[in-house]
Structure 1
Amino acid sequence: MEQTRTTPYSGTRADLHEALGRILAERWTCRQFLPDPVPRATVGRLLELAQRTPSWCNTQPWHVHITEGDATRRLREGLLEHVRDGNPAVPDFPFPARYTGVYRQRRRDCGVQLYGSLGIAKGDQEGTLRQLLRNFELFDAPHVAIVTTEADLGVYGAVDCGLYIDTFLLAAHSLGLAAAPQAALASYAPFLRDHLGIPDHRRVVAGVSFGHPDTDHPVNSFRTARENPENAVTWHTDA
């Protein structure tokens, strides 16, 4: 098996810490892209970085289907038609059963920011549906990555793929690109499996639309907040 390797970093640990901090602080979910394709060499650099993702026993369970050019157009048109025809959502992994408490509030806050940026008022069902369908139009991105895992690896394969998606997002930002992780795409796993020729032993985890951001579009104007780390950690210490 061919292995990818990295050269030792010559800077200081403080430089590494600052660089990672900036990427994490600056990265955002893009919901409107420019049509310009990303050069294949740049995508290759992105994939090299993403491949460094750690995984359980180094299984590296991800396999990614990436579209460009007419392949993106065909996927966008086919998926949108599939959804509009009323086909049911059939994800390979169960979606959340419900959102309660702080999780519901965070989800609501994100929705308020999203729809507010577009001037979609609460109760505007037509506007809400229109924005929902934008997921299946890939937000006009020139590329989408469909991330899959081996079925036999179960939930832990999916967890490893989640780590891969995170690295993919951070790597894209480091290269001046933008991306949108989309569980919505995975909700139509049978369509993706048929359209892209994904084997039956693979499970669709999520999609990531990516490309160059349209920074002038209002939907890209807001940023979500993060919880104080103190509220996400329980310390256990000696008595």
Structure 2
Amino acid sequence: MADGGAVRAAEAGRTTSFWKPGSQILWRYRENGAARIHIARPVTVVRDDHDLLAVWMAPGTECVKPVLADGTSVHAEPLETRYTKPRTVQRDRWFGTGVLKLARPGEPWSVWLFWEPGWLFKNWYVNLEEPLARWDGGVDSEDHFLDISVHPDRSWHWRDEDEFAQAQRDGLMDAAQAEQVRRAGRSAVEVIRSWGSPYSDGWQHWRPDPSWSVPLLPDDWDRTPAHMSS
């Protein structure tokens, strides 16, 4: 899905690929504790360099999401059994406004920007996760359940603490990993409190190029990368 025109740059003895703005790639998540991809979202590259990967997920994008084996929405299932019932995946579309996703290399979270209709900025959303692993068709990660909402008035609050606790009870995350996630969350909060990047960078005023098409979900959205790098 990469456009094949990626810029090649050597740094620290290794070769790193950067996608040009407008390239269409996949932003994917693995199942927790497993290798199977259960979330795949086609996105358009806004910026990609040694400091930041920024991508746009347009309204109406066809994605892959996890559901229970009977097709029930994961979030419709009571928390106590949400992570233990059998699952599958299904294709669906991202409705509502689009999402701008920002990730710094090696950082254990990404920051997403949400808008209300009419480009009224709503909030930033810190998604705690494995640092993104790059491959020729996009980036892969594993979600860590715990998240943070950040608001235009610089207030913030934790999100999904109940899911984070349930995931530990169900064995999807051991105590050591849970502590790593908490440390990552505390580091993310330090950035929020100091109003560092990306909150101070003005991304809420960004708008997508009107010439961009909505990326298509490829048939091989779950393919195994031949090579990955962080």
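Bear in mind these aren't lab numbers, they're just calculated from the coordinates by the rules spelled out. As the structure is a prediction and not an experimental result, all values here were calculated from the model. Cβ atoms are built from the backbone, for glycine too; each structure is taken alone.
A few remarks follow.
- Value 19.5, calculated as mean count of other Cβ atoms within 10 Å over residues 54-61, assigned to which of 1, 2: 2
- Origin of the derived value 18.5 (Kirkwood radius over Cα pairs in Å; candidates 1, 2): 2
- At a computed -13000 (helix-only ellipticity at 222 nm (-39500 (n - 2.57) for each DSSP H run of 4 or more, over all residues; to 500)), which of 1, 2: 1
- Of structures 1, 2, the largest value of mean count of other Cβ atoms within 10 Å over residues 38-45 belongs to 2.
- Identity of the structure behind 35 (criterion: relative contact order in percent (Cα under 8 Å, 6 or more apart), calculated), options 1, 2: 1
- Origin of the value 37, 26, 12, where Cα extents along the principal axes in Å, for residues 118-157 alone was derived from one of 1, 2: 2
- Once FRET efficiency 1/(1 + (r/R0)^6) of positions 86 and 134 (r between Cβ atoms, R0 = 25 Å, to 0.05) is evaluated on every structure in 1, 2, the highest one turns out to be 1.
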